[in-house]
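In structure tokens below, several structures.
Since every read-out is calculated from the coordinates, none of them should be taken as a lab result. Predicted, not measured: the structure shown is a model, and the values here were computed from it. Cβ atoms are built from the backbone, for glycine too; each structure is taken alone.
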Structure P
Amino acid sequence: MTHVFNNPSAFKDEMVEGFCAAYSRYVRKVPNASGVMAAGAPYTGKVAVIIGGGSGHYPAFCGLVGEGLATGAVIGDIFTSPSTEQVYRCIKAIHGGAGVLLSYGNYSGDVMNFGMAEERCRSEGIDVRTVLVTDDVASAPPDQIEDRRGIAGDFYVFKCASASAWRGDTLDTVEAVAKHANARTRTFGVAFAGCTIPGQSGPLFTVDPGKMEVGLGIHGEPGVRTAEMLPASEIARLLVQTVLQDCPQGVGSEVAVLLNGLGSTKYEELFVLYRDIARLLEQAGLQPYDPIVGEAVTSLDMAGCSLSLFWLDETLRPLLDARAVTPAYIHL
């Protein structure tokens, strides 16, 4: 249940205002737009990486803005795409003359509104490209991978594309890095309880006692199927086996690992789960690299978690390792 709010219709705007007040050393509000930008932006001569989508997912998206990560983020209402006008205003305010990469999850509202803003900016001479994140293995089969949703694995796409932009790469290179990172990222999750939007009296979906939803979304959607609740060791096995069954072709054994909590699953619970995940990955011949256990993409107060694997190579590892300092993620 979401308890802290004033007028529910003002929730997103008040959240952005409070966020910028709290983290002014990293970010500032985009003037006359629903978005945040790195404190020093725009950066003349550097590609701008702009991420975004609906609110309710913190630390995505505004928490990932700052040095070494996204240049800016456009923020919509709870689980709702920002408007075309808001995306357009953020692009205009944030771009530094070297082009803009837009990256966000593959959802119809985001695709439409970000896409129309991209076309408008292109007509004004700003080179804008888009890379959709499609890491959710539950949302479409492998032969329809372009139709998959973007969930917690978008962290790795954002991180690598942004690191490429920060080191001064061209827009062509930043775009290629983002596509390469997306192709090597897979995510699968489970939910134990639904989330409640501010001002509503009940959750968007409920889970019966002793059950769990398998193949969750991050906008309050239930899973693709309901299953019996399992102990941690078997949840770990389900997550690992499902992701590995969808392993990209031609990858090595080194994988970055993100065990993502969805909002109300405690860190202690995630550590119990990761204990078994690490063992299963090693048994599968994989080498976990720089694991992250925590919250990267949440769904308000949803109870649940997801596992993302990101297969590394010589191109992606330095970008993942690159310095980043943002409100929600610091890597030195």
Structure Q
Amino acid sequence: MAENSRTEVNDVSPSSLGHLIGQRSVVDQVRVALDSAQQDGTKFDHSLLVGPPGCGKTQTAKVIAAEMANALHELLGQSISSPADFNSILLAAKDGDIVFVDEAHELDKPYQTALFLALDQRKLVVGGGRSGRAVQSIPLSDFTLLLATTDEYGLLSPLLQRMKLTLRFDFYSVADLTTLLLQRSRALGWPVHEELLPRIAQRSRGTPRLALRLLQSCRRCCRSEGESTITAGHFLRACELEQIDEIGLGPTEQQYLRALSDGASRLNVIASLLGLPARTVAQVVEPFLLRSGLLVKDDNGRRELTAKGREHLSNHPYNPV
């Protein structure tokens, strides 16, 4: 194996717009906005990045910062626990810098309010309230705000209205995931039988993050045997260890289908059988099953297998390791 080969799938990543795979509509919008900003000598427009998890929102934000040659300041919505954490990010940004808020809908409403006021007034108001401190108005730089979210309606309307671009991300095709896997494996220096890449893509639910994770698992199996080239045997072993079936269902999704094998059921019953909160089941487990046509919900909210779901269950009986 080459000495410069990386060992982690995220050791390399795209650094320019031309290297992004898939999401053609998003890439086209970003290219026009970049060209416009560079022609006018202005900052990149405030933007909302909306779409499923793992489909490239964070990567696109990093590429925008790289293309604009400005610093990227990242924060995670649910990680902000105090005004000091929040204020430090905004105060660190310089003119033209990118402030990227991931899972922005998880930001508490007072912080969302502070964001749109910061955009309007370019200042940060601190003190007052229960703190007993005198109210201070601190000037802010003219930064670009990028908000990434899976739930745009969890954001305050005044904040949404200040976003000049809406970039909508979608799930990837098998062809685009295959191209992404080929690009990444070559950049990492990981020899792989290329006919495996569409098979990895097929089991990745249209999600780059899952595709790259499975590629990493394949390489782990490869190296555990002291080999350098990822083969079909390593791919099958990785899927066995991860308990991923032919369409990408993991053990939780397989258990879900099994729970409906005797007939329709309600969400809270299924969640109890899975040992998960109902909200987690509805927001994390069910979407791919619904999108794949394995599951339907009736008018009363009961979940039921489709003919396709019953066929899949009969062909792939649940078999926990």
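List of remarks:
- Read-out helix-only ellipticity at 222 nm (-39500 (n - 2.57) for each DSSP H run of 4 or more, over all residues; to 500), computed value -13000, structure in P, Q: Q
- Taking mean projected area of the Cα convex hull in nm² as the criterion, the top structure among P, Q is Q, with the largest value.
- Origin of the derived value 17.8 (mean count of other Cβ atoms within 10 Å over residues 104-111; candidates P, Q): Q
- Rg and Dmax of the Cα atoms in Å, for residues 112-175 alone from the coordinates reads 13.9, 39; which among P, Q: P
- Distance in nm of label points 7 Å out along Cα→Cβ at positions 72 and 248 - structure with the largest value, from P, Q: P
- Value 11.0, 35, calculated as Rg and Dmax of the Cα atoms in Å, for residues 200-255 alone, assigned to which of P, Q: Q
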